[in-house]
Each structure stands twice: as structure tokens, then as C-alpha cells.
1. Determine which structure produced the value 0.90 for FRET efficiency 1/(1 + (r/R0)^6) of positions 168 and 392 (r between Cβ atoms, R0 = 30 Å, to 0.05), calculated from the coordinates; the candidates are 1, 2.
2. Looking at relative contact order in percent (Cα under 8 Å, 6 or more apart), point out which structure of 1, 2 has the largest value.
3. If distance in nm of label points 7 Å out along Cα→Cβ at positions 144 and 408 computes to 4.3, which of 1, 2 did it come from?
4. Once Kirkwood radius over Cα pairs in Å, for residues 240-359 alone is calculated for all of 1, 2, which comes out largest?
5. For FRET efficiency 1/(1 + (r/R0)^6) of positions 336 and 480 (r between Cβ atoms, R0 = 41 Å, to 0.05), which structure out of 1, 2 has the highest calculated value?
6. Taking distance in nm of label points 7 Å out along Cα→Cβ at positions 368 and 384 as the criterion, which structure among 1, 2 has the greatest value?
7. Here distance in nm of label points 7 Å out along Cα→Cβ at positions 216 and 432 has been calculated and equals 2.9, so which of 1, 2 was it run on?
8. Please state which of the structures 1, 2 yields 9, 28, 22, 21, 15, 5, 0 when P(r) over Cα pairs in 10 Å bins from 0, in percent, for residues 296-463 alone is computed from it.
Structure 1
Amino acid sequence: MNRSICRCVFNYWKTTAISILLIVIFVCGAQGVDFNASLRLRYDNGQEVDPASSRNFPDNLIDRAYIEGLFTADFLFKAPPIGDRFRVGLRMLKHQPSKVDGLLFNLKDERRFEDKIYAQLNWNRWEFWAGDVYETFGKGLALNLFENRDLYFDTGLRGSKTAYRSKSLRFKAIYGQSRAGYLVDIENVGGVNFEIRPTSDSQVGASVVHQEGLNYEERFTPEIYAGYEYYPFSIYAEYAQRRLENGNILAGDGIYSSLTAAVGGFAAQFSYKYYGFGVDDCFQTPPVVQREYTTKLMSSHPHLPLIDDQVGFEINLSAAPHDLVFLDLNFSRASRHRGADILPSLEQDYSPFWELFCEGEYYPRSDLTMKFGFGWNEESRINFWEEKIGTTTEIIYSFSGLWSITLAGEKMWVDDIQANLTHQEHWLSATLARAPFASLNISYENSTRDSDVEGNEWLSGEVAVTIISEHRLLLFYGRERGGLKCTSGICRPVQPFEGFRLTYDGRF
């Protein structure tokens with residue numbers, strides 16, 4: 001660790017310690033106030049692949065130094081002079097991205113005292129927010145604001161929100177400005193949502209969202225949705241449009257629907273999407289209508305759903321025919337639109353994708369759990385056509401009360417149809433844990449295909465220790481494979497890394 005990094009870490013710890021001390025003094029001096037806080041620190045030191053380098057591995061590695069610190073404080077006033085409940089929250093941020101993060105995502109060194117700040121007042125059935133706000137209308141076809149620090153993705157707004165909630169009526173109104181970041185531009189965003197619940201089993205809602213950015217004309221996104229439950233069935237449907245300028249120009253629309261049935265230990269769900277909004281919008285993250293995680297190896301090469309032009313469906317069946325057995329079967333298919341077809345195409349010109357995944361769990365004894373999985377998918381795009389088959393196995397054995405051993409292994413066969421090449425990948429993992437105090441994990445991954453970017457072997461170890469209650473320390477050392485990291489259809493590339501990572505999570 002060089003001297004500048006040590007100084008940076010020390011300065012952050014000093015600032016954080018002083019802030020915590022001042023907050024604790026304030027809280028101890030106040031009456032009728034509940035205080036909650038959390039602190040997350042992460043430090044990476046090692047080497048990662050430089051995407052701008054033309055050299056082969058390992059000559060394409062550059063130093064990686066990454067620091068992130070998040071301190072969050074939340075105050076709940078039990079007896080405010082106005083209203084029934086009053087909360088204020090604050091998050092401080094210290095972020096020193098690596099050189100690659102700065103190159104790929106335009107991230108810069110930051111130290112923000114008011115990274116996130118909000119005030120919340122509850123008064124009877126009303127709720128008022130000011131500061132940084134997040135919200136979702138329906139299933140997200142018109143608006144879905146959320147943050148994921150691992151993706152550097154944040155669509156939260158600095159503004160205000162008003163909500164009303166009763167047994168039969170719900171209302172939300174939100175307005176604010178986004179902060180420029182990965183996949184996010186500065187935009188003024190406002191929206192209103194009404195929802196009526198005639199009975200406890202039904203809902204009907206309507207929303208409209210208005211966006212105005214710096215580099216494009218205004219956008220309006222109206223939507224309607226409805227849901228109904230009648231044992232053993234549950235049905236939901238949502239429809240949204242994308243309109244430009246004053247709302248006179250229809251630029252695209254989208255549909256999401258689902259039907260679920262559950263009886264005893266059996267359940268079935270069918271979901272359908274028909275997204276053609278014409279443009280990918282970070283403030284819209286509708287359901288992906290596919291299983292985002294299957295096996296570790298297959299999920300490292302994910303299919304990226306698109307809301308600008310995609311049609312598809314998903315079928316999921318699950319059953320617990322016996323107390324010792326659980327089974328799950330999932331099938332999804334998607335493609336770009338072929339004319340007005342309501343079903344996805346399998347023709348290569350329309351970027352088809354399909355996937356089958358099944359898994360089962362078996363509990364032969366109270367101290368033994370066995371899991372098995374099988375996946376098969378195929379995806380085609382311009383100059384890309386691959387078929388993958390993967391298997392996964394996991395065995396968990398518990399002993400001596402709190403101790404457990406977990407052994408896991410995966411194998412994947414990859415057929416590159418476009419290049420007429422095949423290769424195999426393997427992953428092995430062993431974990432010894434004593435819940436909830438500590439765990440030790442060792443994992444090994446390899447590929448029969450050599451990569452000029454990152455080689456073909458990845459060995460790592462991780463130790464997790466609970467120092468005291470609500471305070472956890474994780475230490476990772478070894479090689480970490482690159483790929484895509486995805487949540488709710490939002491993905492970012494992760495560069496191959498080797499070195500150590502230290503993470504601390506604490507709650508006060």
C-alpha cells in the first residue's frame with residue numbers, strides 16, 4: 001500500500017470517526033429519538049485488466065486501488081410537534097475509483113457529506129418526503145427508480161414525494177432531478193400514480209411520467225395496470241406508452257402480463273413481455289421475464305434484455321411433492337420483434353434467445369441438503385451464435401450444532417456455432433462455516449479456452465468474520481474472473497482482478 005493510499009484511508013477514517021462522534025453526542029442529548037446507523041468500507045488493492053491495452057495477459061494488467069466508504073445515519077423522532085412520525089436520514093460517501101473505473105464509467109474521486117439526505121413526515125394516511133427519493137409505479141414499465149452500488153447505477157431523484165394510502169385508494173406524486181452517472185443523464189423527472197383497490201384481492205392503477213433532459217425533447221410515459229386474485233389464480237397486466245414532445249407523437253409502447261396458479265405444494269407462473277419503447281431508458285426497468293441466475297458459470301454470460309425492441313415469455317413450474325423434495329423448472333424465450341408477431345422468433349436476424357433450467361433440492365436427513373441443477377440455452381446475434389449446457393451440484397452438511405461444510409461444483413459446455421469452436425469450463429468451491437461467526441471459502445475456476453485477456457485459471461479464497469454482533473469483516477484474495485454483473489436488466493462490465501479486497505459492514 002503506497003503512502004498516498006494510506007493517507008487517504010486515514011483521512012476517511014478520521015472524518016468518519018468525527019462524524020459518528022458528533023451524531024452520537026447529538027442523539028444522546030435528545031429525548032424520544034431512535035438512532036440507527038451503518039458503515040460500509042471497501043478497499044481493493046492489486047491488479048486488473050486494462051481494457052485500453054493492446055497487450056496480451058498478463059502484460060495488460062495495471063494497478064488497481066479502490067476505496068469506497070458509506071456511512072448512513074437515520075433518526076426517528078417518536079413525538080414530533082407535527083404529524084405522527086418524523087424521520088431524517090443522511091449518507092456520507094468517500095469514493096476513490098480505480099483507473100479502469102474512471103476510464104469505463106467516467107467515475108471520479110468523490111467526498112460528499114450529503115451524498116443522500118432525506119426527511120420523511122407521516123401524518124394520518126399521508127406521507128411526505130424531501131431530499132433523495134426512490135419510487136416504482138406498477139411493475140416498472142413507466143418508472144422504476146433504484147440504486148445498486150455494485151453496478152454504479154443510481155436513478156434516484158433529488159426532489160420530493162407525496163403519498164396517500166388507505167384501504168381502497170393509493171396516490172403517489174414524485175418530482176426531482178437525477179444525478180449524472182453510469183447509464184444515467186441529468187433529467188428532470190416527475191410522475192403521478194393513482195391506484196384503486198375495490199377489494200383486498202383486486203387493484204386498478206394509472207400513471208403518467210414526464211421527463212425532460214438536456215439533450216432531447218420532452219417524453220411522456222402514460223400507463224395503466226390491473227391485478228386480480230381469486231384462489232388459486234392471480235393475474236396481472238400492465239400497458240405503457242412512450243410519447244414525445246407534447247404527447248402527440250407515439251414513439252413506442254410496452255406490455256407486461258403474468259398469470260400465476262398455486263395449489264398445495266405446486267405452483268405455475270406464465271409471464272409475457274412485448275416491449276417496443278424505441279429507446280432504452282434508465283428510468284424504466286420493467287420485468288426482465290427470464291431467470292436472471294441459473295448456474296454460476298452460465299450466469300457469467302448473461303442474456304441482456306432490451307426494452308427498446310423485444311418480445312418474449314417465461315414459464316416457471318415448481319413443486320414440493322414430498323417434505324424431502326423440491327423441484328423447479330424454468331423456460332424462457334425472447335427475440336426482437338418480427339413485424340407484428342406476438343411470439344419471439346428463432347431466426348438469427350431477430351437475435352433469438354431461449355433457455356431451459358431445472359433444479360431440485362433433496363433433504364435425506366435433517367443435517368444434509370443436496371442440490372442439483374441443469375441448464376441449456378442458445379443465443380444468436382450478428383456475428384455471434386452460442387449454445388451452452390451447464391450442470392451444478394451442491395452438498396451442505398451440518399454438524400456439531402453451528403458448523404457446516406458446503407461443497408459445490410459446476411461444469412459447462414460451450415459451443416461457439418459462429419466460429420465452429422467448442423470449449424469447457426469448470427468451477428469448484430468448498431466452504432467451512434460456523435454460523436454466524438465465521439466462514440472460509442476456497443474456489444477454483446478454469447476454462448479449456450485460453451484467453452489473451454485474462455488467462456484460463458482463477459483461484460481465490462475468502463474469509464468472513466463477525467467481529468462482534470452486527471459487525472462483519474470479509475477478506476478476499478486471489479484472482480477474480482471478469483464478465484458482466486447484472487440486476488433487473490441493468491448490467492456493467494467487471495474487469496478481471498487479482499489481489500486482495502477488504503470489506504467491512506457494521507450497524508450501530
Structure 2
Amino acid sequence: MNLVSRLRAPMKLCAVVCVLAAASAVPAPAPVRDGSWSRFRGPNGSGVAETGGLPDAFGPRTNVIWKTELPPGHSSPILSEGRIFLTAIAGEELQTMALDRATGAIVWRRTAPRPRAQRIDNRNNPAAPSPAVGADAIYVFFNDFGLISYSFDGEERWRLPLGPFNNLYGMGASPVVVGDKVILVCDQNTGSFLIALDGASGEVLWRVERPEAKSGHSTPILWQAPDGTEQLLVAGSFFLDAYDPDTGDKIWWVRGLSFEMKSTPVIHNGTAFVNGYGSPLNQPGNQVFLPAFEQVVAEHDADADGLIGPEEMPPTRAADWFGFVDLNADRRLDAQEWAYLRAALESRNGMLAIKLGGHGDMTAYSVIWEYNRAVPQLPSPLVYNDILYMVNDGGVVTSFDPATGEVIAQGRLKGAVDQYYASPVAADGKIFLLSELGMLSVLEPDGQLEPVSVSDLDDLCYATPAIADGRIYVRTRGALYAFGLDGD
């Protein structure tokens with residue numbers, strides 16, 4: 001069955017099988033309690049920490065414990081024991097840094113090899129993926145090199161060159177640590193794959209191809225199945241896939257995601273919530289449906305080479321998508337690339353609630369609800385105090401009842417109407433939303449959107465904050481702040 005046929009199979013919005021009922025009884029991992037924030041968005045990518053004593057007002061001189069000037073980078077601060085780990089681009093150097101959590105002092109700084117400097121979208125950054133922390137080491141990934149592991153003291157343990165990559169936007173997914181393994185998703189135009197390495201040696205344990213994935217930046221999360229085993233959940237083009245982290249075997253999948261995924265799913269009561277946005281043409285009611293490749297070739301292939309060139313594209317609102325779906329950059333679309341174009345245009349922007357578990361294609365049983373308005377492209381969702389939140393790139397915030405998809409409130413934040421790249425985070429009965437211009441809003445966790453406060457950090461912000469031990473760590477374009485109630 002080809003890609004378009006697979007994606008066109010009917011999708012029943014229900015969840016009624018017994019295996020899924022059992023799955024709903026399995027709790028999501030608990031919020032962090034030990035002072036660590038060891039991966040992108042903290043414990044299992046949830047964005048939630050269990051700590052108290054957080055301030056609700058911020059600024060360059062408000063509740064500042066310390067401030068450390070840094071080179072730019074979009075990676076989020078990662079916390080473990082007494083350290084903070086970050087990556088950055090300093091001139092042409094790819095850097096990994098460790099800071100002291102108590103003082104903000106830079107403890108060590110290491111430079112990664114950079115055999116290439118691939119051109120990426122200007123919204124991305126060569127230091128975009130966040131580090132991941134294991135029991136005794138950290139792992140960093142750079143688009144222009146690959147994976148490197150360091151000890152907490154900055155000693156290089158191993159390196160694995162990867163790439164070059166052919167992702168139009170550059171790479172964005174962060175590594176994750178699963179037991180004694182480090183796992184990385186590398187979705188790109190062609191040759192997408194998922195790879196697991198031994199955390200101690202860097203030996204490749206398994207690698208699986210992801211042929212349906214064409215453009216993606218989503219960092220995976222873990223889910224514990226009813227039998228106690230862990231499954232790795234990966235959001236990619238068109239599919240949410242569940243893998244066995246020990247073998248790389250695909251266990252089940254659900255169709256219906258956007259053709260291009262950037263956000264990280266979150267789990268609540270056995271359900272995954274994942275948002276994806278492709279383009280305005282992916283709004284329901286505004287989609288473009290193209291004819292089959294054979295018909296297009298018969299009607300438009302002027303040079304009779306069996307392919308479609310840019311000048312042979314049929315008149316359509318998606319004519320300017322040619323360069324995006326010309327995956328091998330040969331200025332011709334073959335049957336596979338045309339199938340991808342059709343499937344991409346037919347995919348929908350949406351927030352999906354997906355019941356977890358099963359075997360094989362679970363689409364007909366697992367999609368509980370779908371919402372299609374004001375959907376984020378970049379920021380990941382948040383579930384806090386049994387309410388689901390999303391903020392789209394244009395600053396529209398929506399809160400939901402996660403069980404039903406019923407909208408509680410929707411609107412822009414007063415005093416913080418802006419673009420948003422960072423994902424929301426929460427702790428201490430507060431929800432934090434950070435805008436591109438550095439407006440940090442605090443909401444009460446009741447689903448309403450009236451800010452408790454809006455603070456101005458007076459700098460651009462792209463990285464998602466980290467929270468632990470009564471501190472919130474916020475990275476701006478030029479510095480890292482530690483905020484707390486005992487600050488100045």
C-alpha cells in the first residue's frame with residue numbers, strides 16, 4: 001500500500017477496545033522531585049516540575065539569583081546535580097558548556113568539531129537541540145557534526161559523526177536517555193532514521209529507518225505500557241509511532257498527524273496530546289487535493305520524461321511547494337515525491353488526543369478527539385492541574401478539558417501579544433509562557449488566560465525554560481538567568 005493510500009484509510013474518532021482501557025490506568029511519569037531537569041522540557045518532556053517557592057515577577061533586576069552572559073543558542077538549559085548544561089554557537093565554534101547552579105559561573109567549555117556549516121532556516125540555530133543527561137554523562141547533538149558524550153567534568157567520552165543532513169530547516173530533535181542508552185531521532189527529507197547507542201561506549205545498538213518521515217524536529221518521550229515495559233513515542237510526518245527502545249521494533253502507530261512535526265507530545269491519563277501545523281493550506285476546508293501521478297504525467301509532462309518539472313506543475317494553490325517536496329533536489333518530481341506532495345497537502349493542522357497502546361495500526365481505535373484552530377507549529381503542549389494548554393506561534397493560547405477536547409478559554413495574553421518559540425512550563429501552581437521578545441507571563445492553573453503578571457526580560461528568547469528547586473532558569477539571546485524569590 002502506498003503512502004497516500006495508507007493516509008487515506010478512514011479514521012474513526014473513538015477509543016473503545018479493552019487494551020486501551022487498560023492503558024488509561026497507567027500513570028504518566030511523576031514530575032521531577034530530585035532537582036534535575038535532565039532532558040528537553042524536563043521529566044519525560046512534560047514541562048512540569050514539582051517544586052515550590054517560585055516568583056511570579058521577573059526582569060533583568062527582579063528576583064535575579066544570578067545572570068551569566070552566554071553566546072547565542074536555542075538549546076534549553078539542562079540540570080543535573082550541581083550543574084547546568086547548554087550548547088551554543090560562538091562565532092563559528094560549536095560549544096558545550098557546564099555552569100555552576102549556585103553561582104552561574106562557567107565551570108568548563110568544550111568545542112565540538114565542525115566539518116561543515118550547513119545552511120539552515122534563519123529561525124533555527126546550529127545549537128538548537130538540547131543536551132540530555134544520564135547517570136554519569138551528558139550527550140549533545142549538533143546538526144554540523146553529530147553526537148558527543150562528555151563526563152560531568154567535561155572529559156570527552158566518545159563521539160559519533162552523523163550527517164550531513166538534508167533537512168530544509170536544519171535538525172531540531174534532542175537526544176534522550178533511556179536506561180543505559182541514548183536515543184536520537186534524525187528526520188529529514190530523505191534517509192530519516194532512529195538510532196540507539198550504548199551510553200557508555202557510543203556503540204550503535206540499533207538503527208531503524210523511518211521512510212514516511214520527511215521533515216521533523218520532535219523529541220521523543222517514553223510511555224510505560226500496562227505490562228510494565230517502556231515504549232518510545234516518536235511524533236513524525238503523518239504518524240505517531242511507538243517503538244521498543246531495546247530493539248527499535250515498531251509496536252503500534254496512529255495516523256493523522258501533520259506532514260511536518262516539531263512539537264513534543266505530552267502524556268496524561270494514558271493519552272498522548274500532540275499538536276502539528278504544516279501551513280495555511282492544511283486547515284480543514286482549505287486543503288488542496290491533487291490528482292494521481294499518472295494523470296498529472298499524462299496531462300502535463302511536456303517533455304515526456306515520465307517526471308514533473310517545475311514548469312510542468314498543474315495550476316494549483318500549492319505550485320510553490322515544488323522545491324519543498326523535491327526531496328532529492330533534482331528539479332523533477334517522481335511518483336514517490338508526488339505521493340508525498342499529495343499526502344502533505346491532505347494532512348490537517350491539529351491538536352490530537354491519542355489513547356496509548358495496542359499493536360499495529362491503531363488509528364481507528366485511538367484518536368479520541370481532534371481540534372484544528374490556532375494550532376502551534378513550534379511550541380509543545382502542556383498538561384497541568386488536569387488542564388491542557390497550547391500556545392501557537394502567533395501567541396494565541398487555548399486551554400482544554402483534556403478528556404473531551406472542550407475549549408475552556410482561547411485568546412492572546414494581555415501585555416504579551418507576540419510570537420512564541422519556547423514551550424510553556426509549569427510548577428508551584430504557576431504556568432510560565434515566554435515570548436520571542438522576552439515577555440514572561442504567569443498564569444494561574446485554572447484554564448483562564450488572565451495573566452497574574454507579565455515581565456519584560458528585554459532580550460529575545462527562543463529556548464524553553466527549566467525549573468527545579470525553587471528556581472526557574474531562562475535563557476535569552478545573550479544570557480542565562482536564574483530567578484528565585486531570594487534573588488535581588
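Each reported figure results from applying straightforward, stated rules to the coordinates on display, with no laboratory input. Please read these numbers as outputs of a predicted model, since none were measured by experiment. Cβ atoms are built from the backbone, for glycine too; each structure is taken alone.
1. The value was obtained from structure 2.
2. 2
3. Working through the options, I get structure 2.
4. Biggest value here belongs to 2.
5. Result for FRET efficiency 1/(1 + (r/R0)^6) of positions 336 and 480 (r between Cβ atoms, R0 = 41 Å, to 0.05) over 1, 2: largest is 1.
6. Once distance in nm of label points 7 Å out along Cα→Cβ at positions 368 and 384 is tallied for 1, 2, the winner is 1.
7. That value comes from structure 2.
8. Considering all the candidates, the number was obtained from 2.
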